Structure P
Amino acid sequence: MLELRVNVRTVIQRVSSASVTIDGRVAGQIERGLLILVGIETADSADDGEWLAQKITRLRIFADAEGHMNLSVVDIAGGILLISQFTLHASTQKGARPSFNAAARPEHARSLYEQFTAQLSAALGRPVQTGEFGAYMSVALVNDGPVTLVIDSKTRE
């Protein structure tokens, strides 16, 4: 029996600044905050996005006055730059060319990406910056720490 994994995958980087450029124009940029790369699988749903939005915006990964990681992106009034990246679901088990069979088809992924953007904005209390779904993008960032986390929606179980 084939087991379906429900697994929105995110790579979260604490940044001093980040931006995304498409065709020579800056599509989104933030100063201090989080750069989030998100990959969506076929079986994912809006529930996964809601759980992740709440989890990510509450992560205490910014330093307080004593230098301890006790503050969230909400606490520091930081920004979020969200980038869709289907390659997060690449399988490299066979051969030298990655397989992207687990990644959701664009029509499904686009809808969930847009919902996740809205869910993150609501949890953050203001709009998040984004790239453009399906576009070729150049992402620039200054990683702060560095602090990089990977959170999959399946980890809530």
Structure Q
Amino acid sequence: MNKLGTLYFFCGKMGAGKSTKSKQLAKDKQAVLLSEDEWLSSLYPNQITAFEDYLNYSAQLKPLVKTHVQNILRTGTNAVMDFPGNTVKQRKWILEIASEINASHQLIFLNLSNEQCLRQIARRRGEQPERAAFDTEAVFNHVTSFFEAPSASEGLNILEFSQKE
């Protein structure tokens, strides 16, 4: 029986640094990185103009991504998913990817305050002007209204990081 890879994924509010950390982790763990933002922008260019568009197109990706990640893990290769794990439902879906094939997982919880996230979003707007329409305080507040911090009762292996103000 081949040793399975480990699935790494993230939880953190918008602007917490999930994408930045996922790229570094993929490098550190010699893992395959899967970025939802990259997949969506490649498959649906200029079609995501509202949060509802994102939810629709994201749902369409899920069956393909699940099979793809399980195939990666079966080869013994680690996978880092830069997909949101910010609600119980999202985490349950990602956890199922690993648990259905008995692969191990690690949830990295970037536990930053709203103020820290908003500062990072403002910085990102300057560095990536193409994101300015979506990277706003209004969008942050809307998305954050759905945020649910992870709990060990979800059956997760959680590694939490927080930054002091």
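Supply the structure label, taken from P, Q, corresponding to FRET efficiency 1/(1 + (r/R0)^6) of positions 43 and 75 (r between Cβ atoms, R0 = 25 Å, to 0.05) with the calculated value 0.55.
Q
In terms of distance in nm of label points 7 Å out along Cα→Cβ at positions 11 and 59, which of structures P, Q is highest?
Structure Q gives the largest value of distance in nm of label points 7 Å out along Cα→Cβ at positions 11 and 59 among P, Q.
Upon calculation of distance in nm of label points 7 Å out along Cα→Cβ at positions 83 and 115 from the atomic coordinates, which of the structures P, Q produces 3.5?
So the calculation was done on Q.
Between P, Q, which one scores greatest on Cα Rg over 2.2 N^0.38 Å, for residues 67-106 alone?
P
Ranked on FRET efficiency 1/(1 + (r/R0)^6) of positions 19 and 51 (r between Cβ atoms, R0 = 25 Å, to 0.05), which label among P, Q comes first with the largest value?
Q
If helix-only ellipticity at 222 nm (-39500 (n - 2.57) for each DSSP H run of 4 or more, over all residues; to 500) is calculated from each of P, Q, which structure is the one that comes out at -14500?
Computing helix-only ellipticity at 222 nm (-39500 (n - 2.57) for each DSSP H run of 4 or more, over all residues; to 500) on every structure in P, Q gives -14500 only for Q.
Only the coordinates and a few stated rules stand behind these numbers; no lab work does. Here the structure is a predicted model, which is why all the values come from computation and not from measurement. Cβ atoms are built from the backbone, for glycine too; each structure is taken alone.
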